[in-house]
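What follows is a set of structures to go through.
FYI, it's all coordinate maths here, none of it is from the lab. Computed from a prediction, not measured in an experiment: that's the story for all the values here.
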Structure 1
Amino acid sequence: MITIIDYGMGNLRSVQKAFELFYPEVRIGSSFEDILTSDKVVLPGVGAFSKAMDELKKRNLLGAIADVVKKGMPFLGICLGLQLLFTESEEGGTIEGLGILKGRVRRFADRDGLKIPHMGWNKIKSEIRNPTLRQAQGRPEQGRGTKSEILKNVPDNSFMYFVHSYYVEPEDRGVVLCETEYGLTFTSGVQKDNIYGFQFHPEKSQGQGLKIIKNFAAL
């Protein structure tokens, strides 16, 4: 069973429909029990970081999320769901996140010609040519490295669909799966052990995005 966490924020049905293409049992769940009785868990979301954390606390879901992550269950954060995985966000002050990954959520700086939010199609760079980063990801320093299973069959420079004003800044560069250019180079995908996250919406990114959905379902 794949459970998509319902905490009152995000278009859950579109995520559910995408996973139903590749997995026999997909549900939208909002209880501790729903999450703990899953095989895989998805945390989607759009909107404000602080409100999302308030809703997760109000629904007593923080412990359930921590438990499934600790147990090694495949866990995927999408858009705001990615940002919530990190230590804190500067949105609305300094707001504490789930702290599953170390790092901070920052707002795009105002620059000439840079529209905020970052909205629409943009490329993800998954063949990152940083030797230190490539070693941390288990990739050779020279030539093409082996991608994470979550990006299997997704070509470098694939276009994905983004809608966001904030981006994650991981402390550990070794968790970075892919990057995107928008006024700066920002992290658009992460992985640490059983934890995955993407700033873009794979469920809205047509063929290449659906490959990510399929890959996560197959973990």
Structure 2
Amino acid sequence: MINFLEQTPDELSKALFDLDAVTVNLSQHIELSSGDFSPLYCDAHVLACPPSERSTSASRVLFGLNDIFKRNNVNVDAVVCVVPGGAMWAGCYANCEGLHYLYALDKPKSHGLHNQIEGFLPKDGAKVVVIDDIITTGRTALSVCNALREGVKGRKAEILGVFTIVDWNFTATNKRFEEAGIPKMSLVTIAQIVDYGVRNGLLSEEDKRQIDIFYQKHCC
């Protein structure tokens, strides 16, 4: 079996560049989901879009996910996706492994039963992993984790970790996860994507310099 874990950063970086998922605009920064304006924007959704790429990309992500879980001795009862970004990956993994699948919103609905988490935990104390496609501040994922800890239909979850494909890896974000006692796992960081881009002539040294300046301003 191919060990995608060893190849993941460069392989996923290549896929993201090949699919035009990485956009750099030094003159007009692009708004991230966090509200910050960045010279770089990465749209990890596209890994799931083209039929020609979907199978390969999904295999890389799912193999990487499975390898990370095995390395960290993570035995999962249920998979929770943060919609919309984590939906495909969490759904695929839950289906492949025969696990319970739940989906989560960044905040409770304003209608219906006002749920933030939809679905059922298999038992009280169920071990779950939360999956998203990209993390910036991490506030949405942590909000989902808090809701799971508080309980879903009377059953509380034990959070084994938050998994993401792409991670900005900000220092302040990492600190939030540490304070919450929740491990954060990813397949590739923005720094690794930028490094791949520079090494392969897809980004300039000036691109990297401006991105580094943004990162340093927003990492704390």
Structure 3
Amino acid sequence: MDLIDGYRRFRRGYYQSNKGHFERLATQGQRPRAMIIGCSDARVDPAFTFDTEPGDVFMVRNVANIVPPYMPDGDYHGTSAALEFAVRFLEVPHIVVLGHAQCGGIAALLRQGGSGVATDFIEPWMSIVSTARETALAIAHECGHAPDAPETHRLCEQEGIRASLANLLTFPWIAQRVEAGQLQIHGWYFDIPSGTLSVLGADSRFAAVPAEDDAAPAPPSP
């Protein structure tokens, strides 16, 4: 199996060169610099994109990089449990919601069952950010874009990031830390074909990060 072959290369190469680092992680525990909430899409690998080392990032991946609202009931809340662990126990100083282009979850949200394929979990999950669909379609209509146009899809992907950032602040122990300046939350968007990262700024717009260090001031970074 290819994955086992990859593991063997890892053991021979990276692990042998960084064995001391893994031993320190095992004995000292993790102290990640940031938490990233990314999409499960196989084409978007945050560890690869941001050139991180093991222990740098506390990572959660789900369909369409969604943060649900704070809802401490008897149901199962995997993303919320990860948020609680990262914030309250690991005390991460940054949370990044990382969206991306060509997101299948967002495509399903825009279709809202129009594919003709019934799903057990995807549509209910995507309904968490249903406001992103409404906002994106309204903006697209004003700009003359069709509901299925690439521009509309991109708008909805970015509105989904905004919706998840808003949901982060419904968690009291996140809102308190943000207010106290102990935690920063970020919205980032990765364009797969161009490899460009855009960052949501204080003006509520996404702006591309320059590829070169000296091209412009860098965005807030974990």
Working back from -13500 (helix-only ellipticity at 222 nm (-39500 (n - 2.57) for each DSSP H run of 4 or more, over all residues; to 500), computed), options 1, 2, 3, answer is structure 2
Candidates 1, 2, 3; percent of Cα pairs over 32 Å apart computed = 11; producing structure is 1
